[in-house]
Structures are given as structure tokens and as C-alpha cells.
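Any read-out appearing in this document is the output of simple, stated calculations on the displayed coordinates, not a laboratory observation. Just so you know, these numbers come straight off a predicted model, no measurement behind them. Cβ atoms are built from the backbone, for glycine too; each structure is taken alone.
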Structure P
């Protein structure tokens, strides 16, 4: 039995129905607070919370009515995402419909596959001394992590809604000929190279001269970039941290530029 061949498509007819973005930055850079910007653009987000602590890092959103689900393992994460996909063309959870999903954060999520790998191996730690009579090779844990990371992103990108993935910022390089640079702190060795290229936008959220800004273009080795439809103007390198406007701008809504471009101060 032969499979059905996929039809021809044209790039000129390519349109994004939903925006996908990865946002990273240092502590206090406004990553979680940026979630609030979705509300003013009539985007209803559901936060998949992985951060530790009583408030799961969401205390800065206490003044907003935003739904969230606390996740405690990779398997549970996948189950929740798949539950949201049960109705074709919609994203629903506990009979409520959402138009965006926020993962806060993929950095902390990385602990889940590593914990599962240790459980499968019967290890208490990835780096404790080798067991008597046989060595412990922890390299397999990071291959396992990369596999689960790709599964996570595949499931997320199949959701029929906007997607905002948050990562902490890490410092890389600083040895040999490579100067230290900031980049998304992603688990393992493969995901940091792969993940920033998957969404349509990778932005850095940080304070610049005391103001919250969203960096949209690479600065040295520090990654940031946005893929836009040709009819849209290129955004400045430092935008207002309005992630809701950015997600809609990615779908071709040119009017969103007014929420992204800082206004010049009068002299």
C-alpha cells in the first residue's frame, strides 16, 4: 500500500496564524512580567509552571488573573499538553479555552528528564563516584535529555495557539579566543544550540539604563533574532517588552509595531 504524497505549497502563501517566541534574560529582567502584556492584546494565556518554590516564580503576576498549571515531571508535562489538544483547532484545559501557552521555564524543566534518567538507572546522582566493578557514564543522561527536549518542543509547536517559552540567562564562553557572552540557559549540550532556532522569535529581556527592554537582534555572540513576513518593517534592536504585541506582529499584524517601538523623548 503506497502512502499519499504531500501536495506542493508556495512560500508566497505562507502565513503564521500564531506567533512563537523564546524569551530569556537575567533575574529581574522582566521575563515573567512580560506575560502580562498578552492580556492587553486579548490573548488568554495558560502558564505551564515549572519553577520551584511556593509561588513558582509567579509572584510578580499576583495582580493579574492568569491561569497556571504546576508541572512536576516530563511525563506530566506531555500529558497536560496533549490534554489541551483533544479538541481539534482549539486549546482547552479543564473546559476553559486559551489562545496562548507559556512555559515558565524550559531551564527548570530540564531537571525533569535528568531526574527520570537517574530513576531508571537507580542512581542517586549523575556525578558521584563509579560503582564498584563498573563505571558510571553519565553522558547518556544528556542524550536522553535532548530527546525529551525535542519531544517537548514538538508537542508545544502542535498547539493551535501562540507560544511563549521562557528561559533563564546563562553566561557562556570566557575561555581561549571566545569572550564570555549571554545566551539562553538550556539543559544539556545539544538543546542550547537547537532551541533558539526553532521559534520565529528569540529575544532577550533585560533592563537597559533602568528601563525594561526586549532585544531583538544579536549583540556579539549573544543570540536574538526575529523572522518576519516581508511586508512588515524590521523592528529596532531594542523594543518595548510587549510580548503580546510581538506574537501578533509575527502573524502579520502591522499595527502592533506601535506597542513595540519606543517613542523618542522630546528634547
Structure Q
């Protein structure tokens, strides 16, 4: 049983490195790899750092694109991100839990096709702050910070502050909701289609403001309460993962195969095991 980290599982740490090494050996190709007793199909193709994890006919697939002159760290981060989705869903299925509520929201967002840039932005914003996406980005942050191979807390904090993902979520927290409301009102934009799709997928069962939609202002405020809360959650988890990076580096640096044992220990061990062999 492998321990869980503060924001990334030990399995993810190990398998991210393993999959990256297979890619370094095989290059852009398709191959099978085992994770959590599941054989998954992984495809690396030329592209621009797009990725997805999906399940089809009871089998999991990872599809990852990268340019020919790819950046090692950026590619490792993407592998970690998608593996987090895979591991999360695998554990839910293994323990026979029901899928979390965020899956109903995600399903609704996939079905929703906005006709204007304001709702396209809003759709993407909700997606980026779903719990599973927050968790995947926290895991990705570990891979980013671990690459500096440093136990200097100040250095890691500085690197974290300059990390693109952290900046992106800080920007979300600084988003001007009032200006967004004015933009929505001046363009006569309705949230009815999105809300109807959410209700069709049962989101109203756990979000009251979806079931009892009043007006745009109330609707926007209710969504941003969740969006801001989850963005703060990501920043908090990123702060905590610095400690995990430092602990892992120290643990690796202190590794030793030495196990204290004397000649008498060996004699006693051999004598006892010989006495107790099956006849």
C-alpha cells in the first residue's frame, strides 16, 4: 500500500516518471502501460501540449501531444495531470463509489455550446475550477517544483509564485464580477440554456441556485462563490505541496541499502529457517 501525499499520490509520482521514460525510449508512438492493475493505452503524437484521459469500452486511454522540440518538464507536467484524472477515477471505480457531483457539472459543460464569447469564457472558468481539475493541477504543481531539486523553502516559494498555473488562478480571484455582469446585461445574454442542461444532468439536486434560478446577478454571484472557493483551495494546496517536495528530496538523499546485521544474526536466521522448513 503506497501512502498518499498532500496533493499527489505516490503512484502518480512513480508512474509519471515511468511513462516519461518509456516515451523517451519509444518516442511518438502508442504503447500499453499498467497503472493500478489496469492496462492503459497511451499515445504520444506531435502537437502542442494537448492531452486527455478517457475511457472507452471499459479501457482507459491517455492521449498526449507535444512538439518535436518538446520541453521535458512541460511534458512531465502534462503526464502527471492526466494520470491524476486516471488514478482518481480508478479508485472511485475500485471502491464502487458513485461518481462525484463535479462529474455531472462536467458532463453538462461538454454538452453546452455557447454562442458568444462571454458564455464561452464562463463555461471554461467553471471547468477550470471543478474539483477534479483543481486536484490535477495540484499534482502538476508537484512535478514542476520537484524539477528544481531544491530543499530551499524560499526558492520553491519564489518558483511557485512565478508558476503559470498559480498566476492563472490568482487572476481568477482578481476577476471583476461587476464588469462581467454589465457585459452580460448590455449584450442581453441569457444563462437559461446552460441552466436547463445542468438540470437535465441532475446538478439542481445539489446546487439550489440552479433549481431556483432567479436572475442573472444572483446566478453569477452563486457560481463565483464556488469558483473563488475552489481557486483558493488550489492556492492553499500548492503552498502545502512545497513541504512534500522538500521531504521527498531529503528522503531520497538519505537513502541507504545498509541494514545493520552481524554474523551471529545470519547464523541464527539460517538455523531457525532450516529448523522450520516444510517437510
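Which structure, out of P, Q, was helix-only ellipticity at 222 nm (-39500 (n - 2.57) for each DSSP H run of 4 or more, over all residues; to 500) calculated from, if the result is -6000?
P
Starting from the value 11.6: which structure in P, Q was mean count of other Cβ atoms within 10 Å over residues 25-32 calculated from?
That value comes from structure Q.
If percent of Cα pairs over 36 Å apart computes to 19, which of P, Q did it come from?
P
Comparing relative contact order in percent (Cα under 8 Å, 6 or more apart) across P, Q, which is largest?
Top value of relative contact order in percent (Cα under 8 Å, 6 or more apart), among P, Q, belongs to structure P.
One of P, Q was used to compute Rg and Dmax of the Cα atoms in Å, for residues 17-120 alone, and the answer was 14.2, 45. Which one was it?
Only structure P yields this read-out.
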